[in-house]
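**Q** Pasting the structures here.
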Structure I
Amino acid sequence: MKLQYKRATIEDIDILTETRVEVLRAANQLPDQIDMSEVREQSYHYYKKALVDGTHVAYLVFDGDCFVGAGAVSFYRVMPTYHNPSGDKAYIMNMYTAPGCRRQGIAYHTLDLLVQEVRKRGIRAVSLEATEMGRPLYEKYGFVNMKDEMELLC
């Protein structure tokens, strides 16, 4: 493998959008016949804005001309707290490695590039939602379970 890690630009919006749909299908175990057109359209609009304003950074991974992986981080702001006086936060998402290329360090290196982006911005904590398949990777990198966070689905 001759891997190339490329920071995504607006010119990569189509591959980012399709990868987002693929990641969501895999993470939620959705069959191909499930309509993802709304997710696809909204993801496209999200990327169109966030890649330009810097609130989203994504990396694409290629083996020659073949797309083999991706990962991204979104930046956002909440009310300042004692532990986070800036209120700036980061959220890792859309981690993907093609099935035939897994267990070769692609996701770990992509994750490291994303964490470097977080650190460059002076953000002190980054969170993510882990699938069972991804959990060992994140634990190896140093992520820990959050004990105090809760969620209400409306």
Structure II
Amino acid sequence: MPTAEVLRLDRTYDAPAEAVFDAWTSETVLRRWFHAGDDWETPEAFVDLQVGGAVRVVMFDPHKGERHGGGGRYTEVERPRRLAFTWVWDGEDRETLIEIEFEPVDGGTAVSFTHSNLRDLEIARDHEQGWNACFDNLERALVGSPR
């Protein structure tokens, strides 16, 4: 019987909510941080920031010479408080949902991240590792963001 796992992560960034939200929705900024290793690259990022609009990212793993791409459609866009979009990895058929809440706190932003409908616990753990690497990259990308 298939299961649907949910991954939840929380991070706080030393940047305003607008800057953190924009980091998720700017093609230029996505290329700087949306990859599962600090030495990976993101050669492709596409954003059509509107409900029903497409989002797509392609990461490159230099160690294996592999590209990992995926994308989906925005289901919610409430700048700078909430963002949600479907997500399907290239070559996969399982649609997942990514939901992100941005909460201003003490001059920074608390981010609550949920990735739901993951196939199983092993996939959820793999995604947890990848997302944590992405979030570490995001923190570095936000350094110097205006307050």
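**Q** Here helix-only ellipticity at 222 nm (-39500 (n - 2.57) for each DSSP H run of 4 or more, over all residues; to 500) was calculated and came to -8000; which of the structures I, II was it taken from?
**A** On the way: I: -11000; II: -8000.
Source structure: II.
**Q** One of I, II was used to compute percent of Cα pairs over 19 Å apart, and the answer was 57. Which one was it? Display every interim value, and only then the final one.
**A** On the way: I: 57; II: 51.
The read-out comes from structure I.
**Q** Please compute relative contact order in percent (Cα under 8 Å, 6 or more apart) for structures I, II and give me the label with the greatest value. It would help to have the intermediate numbers written out before the result.
**A** On the way: I: 20; II: 33.
Largest value of relative contact order in percent (Cα under 8 Å, 6 or more apart): II.
**Q** Which structure, out of I, II, was distance in nm of label points 7 Å out along Cα→Cβ at positions 21 and 53 calculated from, if the result is 2.5?
**A** Matching structure: I.
Read the figures in this text as sums done on the coordinates, not as results from a lab. All figures in this text were calculated on a predicted structure; none of them were measured in a lab. Cβ atoms are built from the backbone, for glycine too; each structure is taken alone.
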